[in-house]
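Heads up, there are several structures right after this.
Readers should treat all values here as calculations from the given coordinates under stated rules, not as data from a laboratory. On a predicted model such as this, the values are computed, not experimentally measured, just so you know. Cβ atoms are built from the backbone, for glycine too; each structure is taken alone.
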Structure I
Amino acid sequence: MMFLSSSNGIGGRIKSSADDFIVKEITKQGLVLELNTRYNLGSEPGKFSVFVLQKRNWNTNEALIKIAKRLGHGKKSIGYAGLKDRIATTVQLASIFGVKPEDLEKVKIKDISINGAWESSKGIEMGELLGNSFIVKIRDPKKDEGLIERILNELNGIFPNYFDRQRFGLRENNHIIGMKIIKGDFEGAVFEYLTSTNKEKNELAVEARKRLAIERDFKKALEYFPKYLKYERSVIEYLSRYNNYANAIRRLPRGISLMFVHAVEDYIFNKALEKRVAEKNIEIGKDEISCKQNSYGFPNIDDRVVGKEGKFPLFVLVGYESKEEEISEYEKEVMQELGISKEDFKIKSMPELSMKGSYRACFVPFKEFSYKVEDNVEMSFSIPAGSYATILLNEFIKSPELGFS
């Protein structure tokens, strides 16, 4: 990962426990939701209950599904604005359909609390937030306030808006699978998904993946593939009966399959941004697409302009409808290196995975930044929705374990 700041880092570790990583959602009205605080943000007649979810050591999806099950509802009944980390203590807005607020508030689950619920005519939808506010403890760093100040000055209030490594999966191969899909190599995509052992930690899984790569016998693989790899087993089960790799991919939840193709867009973005950061090119070019800022001072991607009238330079997340003149030279260079064209994102054999394209800010601001140095270093800051705290933190830490590969 190419850093915008040039000073050495303070080192250290984050997420040693859920108490070391606090995430507070900033609502679309600009309200920062505080921990252990009850809210009622306006009730109106409707079939939804909107509520403030506080959780510890739960990811957002699992916590909400658990709540829904307790209330006799399924996954489709829940809504949220943004996903929050598992190894963290977090607070955010969420919603559930067909449940009364008073019934919701009776739910008791370890490390989950409902900090207020109210009736609404509509649920919470993905993206309905301005950003997130963080309090992060960095353990075992160099306690060097001068170095932190130098990095702050070098960043000058912004940081590169890279996608975090989690976008590329635990085995960091989501984009590899995705590239095979957009090229129509569905067999290659399936075998990359099933047999790659890169950063695979479970020994049984490593052994199973290696054996399938050699034998390519799906019926036998059902006998030895670990039961916890349920999505892999679903693909294998299908291929033990049918020889259709595209349909085998369709056995996966659509969200997972889409994630593979999104990862290709994300990889192009990251590699292009690295090239730009290497040149220290943070200025908006006169013919470059950019966007204005919202009321909170964060990028408003929907308010796009050309040139310096904007506040934040944009890259496209390449798709088949992306305008050629809006694709930066940095991105074109990466795409040429990868042998990818924008037309590849229109996947004729799997149109449901096709990508039209969108936009993302190259650099984003961090606000309300403060820090204190005691036994460890604690940093507080706010960043826009869709940006990653780990990317900003790594400007200070400079760890190969953070950021992206």
Structure II
Amino acid sequence: MRAPVPYEPIDIPEPLPVSPRKKLLIVSTRVPYPLTDGVRIRIYNTAKYLSRDFDVGLACLTYEAYTEEHLEALRTVFSEVSVQKVSLFSCALHSLRSLWNPLPVQVNFFRWASFARRLDAMAARYDIVLCNHIRTTEYVRHRPWKTLVDLHDSFGLRYERTIKTVKGLMRLFARYELRKIRGYEIDVLADVDHAIIVSELDRQFLIRGGAPPDKITTLNVAVRDDIRPDPPSDRGRCISFLGRIAYAPNEDAVLWFADEVFPALLQRYPDLTFHVIGIDPTPRVLALRSRQNIVVTGFLDNPYSLINDSTVVVAPIRYGAGMQNKVLEAMLLGKPVVLTGIGAEGIDGRDGEHFLVADDAETFARSVSELLDDRARADALGVAARRLILDRYTWDSISAQYKTIIDTILAAPPRS
């Protein structure tokens, strides 16, 4: 009888170590890198700071472009990165479902069955799911997971203000969407464990609409931790605006300032320049390049260098909701800021001490002129602004509050 052939020895790998830490899955509709706008910055830094205490994964559905280098950068912060790319055209088709179903356009736009299946498989391996924005909440409703939603701001409040400020198709869309989004924001809170929002004003708006106060916590925006003030270069008198220009309230702010405020300032200060800094400039904003002393930069690797050199930073936001990252960043750099009352919402500062508030063109021009003429006054405003941000709007303080909220959710019994 032939001797049996012995089995070849098999190297059995050591089992992967089981992390004793809880696992948090962030769900997003935007790849949070590069850090070119407030939403990306908030998602990225949420993961960066919470990864001190949790294993943080990312599940993303997006129509926006990204590169492998962007994903590699994210893997330095996230323990797992899963991105599903869809087309903008397909998202637009999905949004048409709002014509016959009760969901808002914002939700239908990003509602994909294939992503829901992917998320179901991922979430089973995590202890808690953090939805970024109301656009992702439909994926966690009626699921058994522990869930936290970062609303950012209230779409209902944003659309109410849009209706009062803009005209044409934008107003018609805001009226249509407001009817659905107002109730949806409240209904979502019944199906999640908790929600956070960046401004107490937005929180109170939702509470007046019927939201349970104990289900929403105000958690401020925090500034980036990688920008520092430097001695300014000699660019002469320079006013700057910073923000993602394709965001409708930012586009409106730039056009209003260029049309209603800057001409009067230019008449008084012929050497004054206005820099529009930010990604995705719209055709209407790009057209401003033909005007005297207006510079539209588009994307910059380091926009903060130009902000640092600015004499005054402006944020003439006329509608929208939430808090303005661009304002906090300018204040962190010690720049004097002139802004509208809406632009100042959520910031625990005082008009005349930390910034100047102006809500009409004449007052706005006068406030900017005051800072251009009185450098000592401008410097004092900038120093006070930077101190306020360092005291109250850093990621160290915000992430500690974030962790407390998550720990409370994890310790609570499952929702009935």
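Here FRET efficiency 1/(1 + (r/R0)^6) of positions 47 and 391 (r between Cβ atoms, R0 = 41 Å, to 0.05) was calculated and came to 0.95; which of the structures I, II was it taken from? Only one of I, II returns 0.95 for FRET efficiency 1/(1 + (r/R0)^6) of positions 47 and 391 (r between Cβ atoms, R0 = 41 Å, to 0.05), namely II. In this comparison of I, II, the computed figure 21 for relative contact order in percent (Cα under 8 Å, 6 or more apart) is attributed to I. Between structures I, II, the calculation of FRET efficiency 1/(1 + (r/R0)^6) of positions 247 and 343 (r between Cβ atoms, R0 = 25 Å, to 0.05) yields its largest number for II. When distance in nm of label points 7 Å out along Cα→Cβ at positions 31 and 231 is computed for each of I, II, the one that comes out at 3.5 is I. Determine which structure produced the value -9000 for helix-only ellipticity at 222 nm (-39500 (n - 2.57) for each DSSP H run of 4 or more, over all residues; to 500), calculated from the coordinates; the candidates are I, II. Answer for the origin of the read-out: I.
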